[in-house]
1. Can you tell which of I, II yields -25500 when helix-only ellipticity at 222 nm (-39500 (n - 2.57) for each DSSP H run of 4 or more, over all residues; to 500) is derived from it?
2. When Cα Rg over 2.2 N^0.38 Å is calculated, the result is 1.33; to which of the structures I, II does this value belong?
3. Starting from the value -0.54, -1.27: which structure in I, II was log10 I(q)/I(0) by the Debye sum over Cα atoms at q = 0.13, 0.25 Å⁻¹, for residues 55-150 alone calculated from?
4. Suppose you compute FRET efficiency 1/(1 + (r/R0)^6) of positions 87 and 119 (r between Cβ atoms, R0 = 25 Å, to 0.05) for every structure in I, II: which one lands on 0.35?
5. One of I, II was used to calculate relative contact order in percent (Cα under 8 Å, 6 or more apart), giving 23; which?
6. Work out distance in nm of label points 7 Å out along Cα→Cβ at positions 23 and 207 for each of structures I, II, then name the structure with the largest result.
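Just so it is clear, none of the values below were taken in a lab; they were calculated from the coordinates. Note that this is a predicted model, so its numbers are computed, not measured. Cβ atoms are built from the backbone, for glycine too; each structure is taken alone.
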Structure I
Amino acid sequence: MKLQFLHIVSWIALVAYHIPMIFVILKKLWKDTPILMFALYWSVGGITNLAGNLDFISAGAYRSITVVHNMLDVPFVLFIFMLNTNVPKIRSMSRVMIPFYLFVEIIIGFISGFKPESFNYMNGVGVLFIIAVTVMEVIEYFKKMSHTDREKATIFLFFALLFEYMSYLFVYLVAKYWKNDEPDPESEPDEMIIYYVSTLLGIIIACFGFMSDNLRKKAIKAPSAPRPHEVLISIID
């Protein structure tokens, strides 16, 4: 029964991964790079997970796909922050951390090999850093007394990231510490169910932002030219 539920929820999640991109296409937001990158984040996650369910992709090939995805996941999310945040400190931190994080990962890969287990601790550090940055973004949002319409929409996308990464942290702690990093066939379905359900909930939260008309950038109206009598009054004054 548990495995059947996992099968169902995993395929629902694999479809749901692409809902944000569907909203971007339907609302013609593909030229809005910051929002497009948010949608691409979930689409790439869906494609990566789908690869693990395709028979023509070998286990070795999927391991390589997983390594590349895990290496690029944190830098890509930081790039999304760099594009979307209105907090200068977060933007500058992201700009510095992206090359630094990639450099450390490459060094680890050359030392320990480019395999999933080589990056376990680095992935944990990356998840914690994303959570910290997202919390900073949310705190800065609530510090402000007024917000633009776009900020009111994008905050749902940040909440979605925060929810997902908090869930990933829970799964990471269970897998790497509470089980001492030893495979447990009995608990693995539970972890995957938590992973896919949390992903679904995160996407639902994000959809509130993607569905909002506030997400679209408002065109800045140019000031109208003064009427002749207004110019005359200005000269007389």
Structure II
Amino acid sequence: MYDVYPDYQGSLWLAMTDGLAKIEIDSPFKILPIEKTGKNYFSSIYRFNNKIYATNSFGLLQYDETTLTFKTFKGISSSGYNFFSFGNSLFVLTMDGISKVNSDNTIEKLFDMTASVGCKSNIDTNIFYVNHREGINILKYKNGRFQLLIKLPQVPFEIANISEDGNGSLWLTTYYQGAIQISCKDDYLFNAVDSTKINIDYYDNNNKLPGNLASILIIDENLFCNR
């Protein structure tokens, strides 16, 4: 061997008597074959307390570093959607409801509802908005438990995402019907005690929004839409 050359992709090139050789150094990225991921696509991935969790159409999985495999949880057999956490507790939204993932990997079901999309409040970090088949509920996390604060009026479209703006209003992204704003006069939405003060406004291509709106981002009280 006459010379060694490191390239910008992290590989080593060796100049030898019989030609060139390339050594590919182990990458920090790993590709897991489908056999190690439950043989299904993931709908969400979440890191919590240095553990990796995932959801798919069969339920909840956790990554096993010794076998490099995602293993399914017992106790959830329906489609899993998203994770969220409060303090030192992990929760998961599934087709069967909202469940808590205990430290011993047991599952504790909290709410019996098809919960697909959720959003944690930035104004009051104990507030959680969750979308289900009958509308949107506002929950409050207190003393390690959730309590139901408000049931918001049902909207007629399927919701893809929920965002909260600086005024405490909710912006709902639909799949094909634009966006929906739910707000409360004179107060944050999660403080609404009078349902007559709750407003629901619809925005679509008539308001110069794309019908197939992909997402809404709220940055420094500015609302951005993309498709």
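1. Answer by label: I.
2. This value belongs to structure II.
3. I
4. I
5. Considering all the candidates, the number was obtained from I.
6. Comparing I, II, the top value of distance in nm of label points 7 Å out along Cα→Cβ at positions 23 and 207 belongs to II.
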